[in-house]
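Since every read-out is calculated from the coordinates, none of them should be taken as a lab result. Every value quoted in this text rests on a predicted model; they were computed, and no experiment measured them. Cβ atoms are built from the backbone, for glycine too; each structure is taken alone.
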Structure I
Amino acid sequence: MAVRLNHLIASTGFRLLAVILAFFLLALIALYWPLFNTATHLSGQTGDVVTDYFHFYWNFWWVRHALAAGQTIYETNYVFAPFTSSLVYHTLTVFWYPLWALLEPLFGTVNAMLAVFLASFTLCGFSLYLLLRRQGVSPALAFVGGAMLELTPAMFNGVYWTNINIMGWFWLPFMLLLWGELARRAHQLRPAIGLSLLLGVLLWAMLLTDLQYPIFASFLIVPYVLWTLYHAPGLAARLRLIALGLLALCLALLLLGFIGPLPALLAFQSSGLAPTPVERAVSIPFPQGFFQRLPEDVSVGSLLLPLVFLALLLNRFAHPPAHRGLGASRAFWFAVMLLPLIMAAGGSITVGSLVIPLPYTILHSLFNGQFRYPERFIPVMLIPAVLFIMLTLTPLLRRRFERYLVPSLLLILLAADSWLYRPEPIQPIPRHYNFYDTLAQESLDYVIIESPTGASTGESLVGEQRFAALQWYGIFHGKRMINGHISRADVNHFYYMRTDDPLLAWLGQRRFLEPDLVEPQLRRIIPEWPVGYIVIHQDLIGRSGPTTQEIIGYLNTLDDLLCPVWVEHDAVVYRTAWHPTPCPPRTPPEVEPGLYRIDLGASGDERFIGWGWHWPEPVADITTWRWTGEYPQTQLYIDLPPAAYQLTFTAQAFYEPRQLTLLLDGAPLTADPFTVLPDSLQTFTVALPIERVGQGHHLTLTLDYDAVRVPLEVGQSADERRLAIAVDWMEFRRQP
């Protein structure tokens, strides 16, 4: 039994499995706090999730939806509706879709995405470990090298932004490893063809992760291909290797044509894209970003380049005299490191008063400003840099304790440089709304307008990014929407609503309300697009400002176009007249038989309020109310069963007594106004005769007050609101 166990431990497969597990545990440590907080959140306790952009969650939903519907995954009108946008330049990251699709039904979309994070981290470490071992680096140093790629700042940046497309750096070591094996076995026809076909599949899978990876890979694979061709034994071997490389490329293109974005790429029109000016391209700050780990930006870190300089010194002085110098292999990887290191600095660096242009400007021009993140060259540079460092250290660590002590010290330094002791920045999962689940059950095809409106690409932004993040809710309701993010899209599909569109710019707080333009536009687009619902997110607009009350107050006036059907937490949902489901009556809650009550300031009063109401306010932790006064009159909209009613309400004036007249459908209810005092809430009663109520449909109750005052002007507070009368509640009691 002991012999079998020793044999198992000594086997290559067991060792590789142990290495994979070690890198997985390192990924768990790197993501420990986010994982812990997510788990507590999903179990019903307080917690958060690592994320900022939510469009990657929607991406996977869209791939599943499109495949189920027999549609192409590279075009959509589910974001930036009613336009159809190409997703071929978008970061769909289709490679990770199978893992997400397998786990999402069992564990939810958030945990499925966390599995993608863990897999990305683990593969990055393991891929570079294998490459280092194949190049002759000792196991312990190879593990340290893999950990350096796994914990590079670019990986944590990908987690912070939920950009799993920029966490696939494992493709680069795998490509170098596979090409190296192909070069070594090119003389063996069958194994060489198998390796070539595998390389073609690898290229195809890499492009399904992100279209940028061929750019990154070219800075490593092209020099390595030339290196292997130079060292190939003769012309025939070189031609054979070139043929095998072409075979891999042809297979990759074939797969991209049949199961990939190639047809969509060839049909794509780039005229509407917004290029990034070279000076705005996101690069590594020089010089601080090259020698320290920055808290919010991608950087080289404080360990990598000092180790490169140390390796240069060791190559010069520590090797035996006969082997001093870089050596062919070490010199090659050192040379390959330099260009991506320079590219990471962006278009130029400034030294004193001297501005030095850099070669990134050529790449920027070549791709018409669409390659806008030169900082992403850091992982590209890291791979040859680690090869150079570890190939230098391996022959120097001759004694057993050195082979374990030095890697252990390097791991400690790496952990400190990677801030493993500090949890990743996290933010709450967006609130789940039950009404979205209800909408998902509707088989109708329509557009949902979310307010505040907003949309973005990687370069252009309308509104705030959190407005575009309302795309998250698309994975629940599955309907077409306006808000969202597509990495590279035609800006004409959303930029019009920045300030040009009267309705959508107003709903995004970028333009004042113009009723004579907004109402005709609503009457046009509701049947044309069609629009099924409008959702007002009061928490994003700001409940403590006038905009929310203006939006709700105005939409409540359009009772032949819209009706408020749900109020859930901070969201108010309006159904449009296009929708075949009829609007429910706007009847206040019946708190007891024949008694209908509106609690002003409580959740749900948004279904009834019109223009003139301010935001809800708590009153001494006893009740809530709303102040009137924003406009000369303030409205309530209600439906009541046909009958006579007694209306009772409580009110309090601000600063001085107010004369209040109640009007029903424009006509006064009393001959004389009520006098409302400022000291406390008072109760008032007025009759609603049956002939005034009529059928009880779309009744408008108006509060008309004689004047308003501003607290700031009377020295009571810094409040700049116009205040007249606060109302706590209104009750309508049916009369016999």
Structure II
Amino acid sequence: MQLFWRSTFQSNLIHGRPSPKRSAPLTHNENMSLSLFSRTPALDGNDADASRARILAHFHQTFDRYEQLFDVLACDEAYFKKPIALRHPLIFYFGHTATFFINKLLLVGLVTERINPRFESMFAIGVDEMSWDDLNDANYDWPTVAEVKAYRDQVRAAVDQIIRTKSLALPIDWNNPWWAIVMGIEHERIHLETSSVLIRQHQLDYVKPHPAWAPCRLSGAAPENALVDIPAGEVRLGKPLSDAHYGWDNEYGQHQSAIPAFQASRHLVSNGEFLNFVEAGGYDDDSLWQAEGLAWKTYAKASHPSFWLTDGTNWRLRLMTEVVDMPWDWPVETNYHEAKAFCAWKARSTGEAIRLPSEDEWVRLLAVAGLDEIADDQPAAANIHLDHWASSCPVNTFAHGPLFDVVGNVWQWTETPIYPFAGFVVHPIYDDFTTPTFDQRHNLFKGGSWISCGNEARHSARYAFRRHFFQHAGFRYVVGQPLATQAASNYETDRLLSEYAEFHYGDEYFGVPNFPRALAELAINAMGERPARSALDLGCATGRATFELAHHFDHVTGLDFSARFIGLGSQFAEQGTLRYTLTDEGELVSYRERRLADLGLASVNHKVEFIQGDACNLKPIHTGYDLILAANLIDRLHSPRQLLENIHTRLNPGGLLMITSPYTWLAEHTAREEWIGGFKKNGENFTTLDGLKEILGKHFRLIGEPRSVPFVIRETRRKFQHSLSEVTVWERVGDR
């Protein structure tokens, strides 16, 4: 593997020479090799061949570096032992980034066939600790490390071939299929960082030092921190879709604000400065902790930062692959709750209004520091982008104007829960990147860490984590006016999501009964005296039928491809209240609030669960159902036949399959050759019902006659869609 650029101090380390102690800021010399880890390439210009070459190099460097990270694992067992209980084992993350490429390239048509459907289902979903994730070990029959590595080799070859041969038209924007390629690369760079955190949380005997991941060896006394005056100023955030560099959806749009003058700590809070909080009993004083933080502290039994270790006498620090004597001048690494409690302690101790900065205030720090984006051909003037070490370094190493470490070293927690800028739009092929975090539970951190690469290292980057999570993150504090409360930005205000919320839980129009409830009633009636243990609402959208079926079944799973849809259903089940905005006309809107209790559903919310999944590539755990409802789904799948030919394996013998559809076949959803009806066959009309009988006839018998059920979808106060869905019920029988 290639060793990327590192300083002469690391060269000393790699070759066994001790690194010097220092207290003055580090000055790099001329003996540096400039083999830099590739930066995020510009996606505009007129030279398609040059862009193709840059993206190809960018892809291979990223793929190499990600695999190199896993070289620090000491044995195969390390891949399968969870570093922490709330996340998957590392074998998942080793496979996840490769399957992401295939799943996204399929969506844009750059790939037409799956490489390994089992892997591309198993490794697709479950990265974050979401309420609908299934993290039961019994549900996962993980492949071997060698099998995943062989799969990664196949994916590498496939993506390489695409980059080398597929037509490329510049610029590469949201609507360009090549956006998915760059998305896959940037996604893997995110997991370069998140996986390094999990490795750092692993048992020490599962990891080993590696020369490509050598930490900084410089340390000294912690510098005295001081406050720096930051003048008032305007901030403008958000970039246009025409921006030349890749961005995630939350970076686009517009936001501006006038920021009053404030003060900011010159340095990030160091281990030495944080020690004062620990020794003052900060972890024992519950009055310093907010309710959420106190609950976390109690649950975790936290008494010091997670990466601090003690032998009873001396403090030591866990790095990614080793434990070292405590470097007191390095930045402390905490979650948001610990940073918040420190600020409360320091405010009480000093009498000053000390708190964490907002995102806007961090942008002011960036302006005062006068920092440019990282150059393509020069090492960063910050501990970032793997240009220096595989760890933090002293907080007085990189000066940025009157401050230090405005970017780099560790991420910096802010007081700002992530929210969408005005004009925010969800990217159509990754609808669950940001929207699930608009829940007031994920706070932004800014600036990047030593391993933040590509998009993560750009000033426009906006990443947010749950407040109890650990990344390579620390903080600096500010003294300033109290922050205005940020309005809640839950994603159910998205127009399509709001239309479906109204369709499922809203008013009835033109005397047409609620469609999902009507289907659930038909399904329950059809069940008769059959067992009613479990049901699957396949393509559940926002979940009304899931709840309604729970009146009859012991347990109901709602499954949908859209994280936004299942997120709404999960939120409704958990909170019992749903709020959304409806378009009336133009910019005029009206507001709706629905309650489970008012809909007669509060008594069944404990019997439902919502899971993200692909109907055409279901996980093995989705089986053993007494009923499967597939409502208005088959004519929106890329391959309905793939679902229908195997759906019998998901049902118990004698179980029922209910299919409803208006049979609105559109090539934008389902390629013409994948339609199962709605065309001429042998010169005669071949309907979708004919196709269903042909495909399902081997394992099902049709019960009764098809029937039409109407439904109405409200778009605006004066525009509605009125449709008829044909409902068929099929009983699973023996093979014919």
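Computed values, structure above
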quantity: Among I, II, which structure scores highest (criterion: mean count of other Cβ atoms within 10 Å over residues 430-437); calculated: II
quantity: Identity of the structure behind -0.28, -0.71, -0.88 (criterion: log10 I(q)/I(0) by the Debye sum over Cα atoms at q = 0.05, 0.08, 0.09 Å⁻¹, calculated), options I, II; calculated: II
quantity: At a computed -8500 (helix-only ellipticity at 222 nm (-39500 (n - 2.57) for each DSSP H run of 4 or more, over all residues; to 500)), which of I, II; calculated: II
quantity: Value 62, calculated as percent of Cα pairs over 24 Å apart, for residues 262-573 alone, assigned to which of I, II; calculated: II
quantity: With distance in nm of label points 7 Å out along Cα→Cβ at positions 254 and 310 derived as 5.4, matching label from I, II; calculated: II
quantity: Structures I, II, by distance in nm of label points 7 Å out along Cα→Cβ at positions 598 and 630: label with the highest value; calculated: II
